[in-house]
Every structure is written in structure tokens, then in C-alpha cells.
Structure 1
């Protein structure tokens, strides 16, 4: 039986050139976006509250309300665009809200859910969170190295870019699982199209 790819993917091509001035002041330029969709941004707080409502709805009905899911996905995509910009994976400034961006983020939401897996999602995601702590530290170091490299050469080192993207891909899958967009357990992998991990549960 063929292994199906995980229903969330994160892909972005390495920019050929960067504007060194925008790279030098990237965190400052990103402040307006981070106020809205940063880790403690206004819309991220809304996303957390709406995800709680979705969690209750799924426990009772087994389904994620469509209109609620679409709005949460809108916020989620926005946050990932900004993250790609901050991580130096993208050169252009991200749009405020929907709009074209070099990041190709694919999310194929689930229609039915395993209610037990949803009820204990915060516990199930702990192993992923532990691994991500170390990966995100490594990504921060890589991004700092890339920042200096871009300032001097105008390019992101070819050997480092896939790792940074891989960590962002891993994090995006875990977030999509935690935010209830998908029911399949995320794989422990940096690559683009692995099958679902052994912890996947069948919906009931």
C-alpha cells in the first residue's frame, strides 16, 4: 500500500539575490507584521481563541466548522509568510494578509477527526515540541550565519538554506496539527513529502 504524503507542506526556492539594506534591518522592518501576527501578535491571540472553539466543536461533532477553519487558515498562512521573511528564506516583504508570496504553503485539511486524539492533542504533541526546541535553536544559529553571509555576499549559503527550510517545514506541520487543521500525526522529518508517522490514528 502506497504511503500518502503528509497533508501539510512548506516549500520555498532560495532567492538568487537579496537587498542587503533590507536584510541588515530585517527585524526592524518586520515589526509592523510581528505586531499583528508575531508569536504574541494580535491575530495570533485570536487564532488561539478560535482554535479552542474549534476544539470544542470537533469533540462534539467530529468536524472543524468550515468558516472558522478558513479564517484560521488565513491567519496561519500570514504567520508563515512573515516567518519565512524573518528567517531570510524570502527576499520580498510579505503582504499584509492574503497575497502572492514566494512561500508555497500547502494545507489539505481533514474532514473527520479522531476525537480522542483531538482531546489529548496537547499531550500528543509533546515529543514533537521537544525535538523542535533543539531544531529551532539550530535554525536561529544558521539564520545568524546566513545574515552575515548575505550582508557580505548578497546570497544565502547554498549548503545552509535547505536545513532552515526543513526546520520551518517541520514546525509548520506541528503547528498545523496543534491548530487542528489536520488529524494525521506529523512525521519526524525535514524533507518535503514523507508519509504520516506511526502515531497516526484512524478517525472515529
Structure 2
């Protein structure tokens, strides 16, 4: 499976969102939207009725909210894929069955894979957080990659995503462990040259065998 680099956007306003999308939209085909309510994580992002431009990119919504069930029911049309935190999801099976878009579960660093094993045949992807979620620039946690390795053994064809602390060094470990979707927030979005940052991430993976 080939590596796919996904920029992650944290935005406080519609203008902020549009500005950040413009920074990366010409260099990727998938953008992650970080949805935060200030309760599940101590930060807020895209906690308003945002609108997305019609561009040649898809969008995935990474929910870091206390009531993902409610967000999905109200906002599922906003994204091509929705990643739901298993820790705050009240009705995983119900959400999967009602889903009208691609759906996956996200796991915080301390959450075991056992929490989602019953749903692996029904979902499209799994996101494993390699930092404590909520802010750009947190420290990469290499020990979390054991979950990536185990998940790749369990489901060889599954889309496995990692998010947090991804840069040209840490991406080698994440891709080597079996993640094929690689989210980078601060490294790309805080770069003076996002295109060059994305290219460096792809180059770092190019000499490694694919998962």
C-alpha cells in the first residue's frame, strides 16, 4: 500500500479555514479537518457551521468531541470520511449501520485495540493517535506504533492512519510499522513552504517497503 500524506487543519473561523485549505489544496488529494469541542480535548477547532470550498480534494473529519454521535447525525454531508473517537462514541454499531459515508474509529494513545476489534469488518479505516490529541506540535509517542503493527497483522488490507508528531524522521517509523495514511499537522501547516514539506514527507517514505 502506498503512503498518502494528509495535512491536518485546525481552524478558529471560516476565514482561517479557507486560508489554510488554500495553502495545501494543490499538493494533496485529501485534507483532514480537526473538529474539537473544548470538552473531549482542551482546544476548539471548527466548532461552528463551517462551509467547505468545492475543490479537487476530499475531506475527512477527525472528530475530537464529547458527542460524536450527534455531530455525525447533523453534519455527515460535510465530509467524505468521518473518524470517530471510540472513547466518547455512545453507539458505535448504530453509527456504522446508519453511516452514509466512509467511517472509521480513532484511538487515543492509551486506548487498546480491543475497543474496536468487534467492528473491524464493518469500518473503512482506523486512526491511531501518536500524540495526546488537541494541539499542533505535541511529542510523537513511538510506543503507540505497536498497535499499528498488530492492526496490520490483523487486517492486512485495512487503511491504517496515524496522526500526531509526524515529520520526515517519525514518518519512517510510522510507515515502517504499517500505517499507509499519514497525517501531519504542524510540520506542514506551520511550514514556510507547505509544498516542500509535503514532498519531504513523501521522500522519507520512498525508500521503505510499503505496508
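FYI, it's all coordinate maths here, none of it is from the lab. Owing to the predicted nature of the structure, the values given are computational and were not obtained by experimental measurement. Cβ atoms are built from the backbone, for glycine too; each structure is taken alone.
Summary table
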{"item": "Structure from which 1.58 was derived, Cα Rg over 2.2 N^0.38 Å, for residues 52-91 alone, options 1, 2", "result": "1"}
{"item": "If relative contact order in percent (Cα under 8 Å, 6 or more apart) is computed and equals 20, the structure in 1, 2", "result": "2"}
{"item": "With distance in nm of label points 7 Å out along Cα→Cβ at positions 124 and 172 derived as 2.2, matching label from 1, 2", "result": "1"}
{"item": "Parent structure of the calculated result -17000, given that helix-only ellipticity at 222 nm (-39500 (n - 2.57) for each DSSP H run of 4 or more, over all residues; to 500) is the read-out and 1, 2 the choices", "result": "1"}
{"item": "With Rg and Dmax of the Cα atoms in Å derived as 17.4, 56, matching label from 1, 2", "result": "1"}
{"item": "Ranking 1, 2 by FRET efficiency 1/(1 + (r/R0)^6) of positions 28 and 68 (r between Cβ atoms, R0 = 25 Å, to 0.05), the structure that comes out highest", "result": "2"}
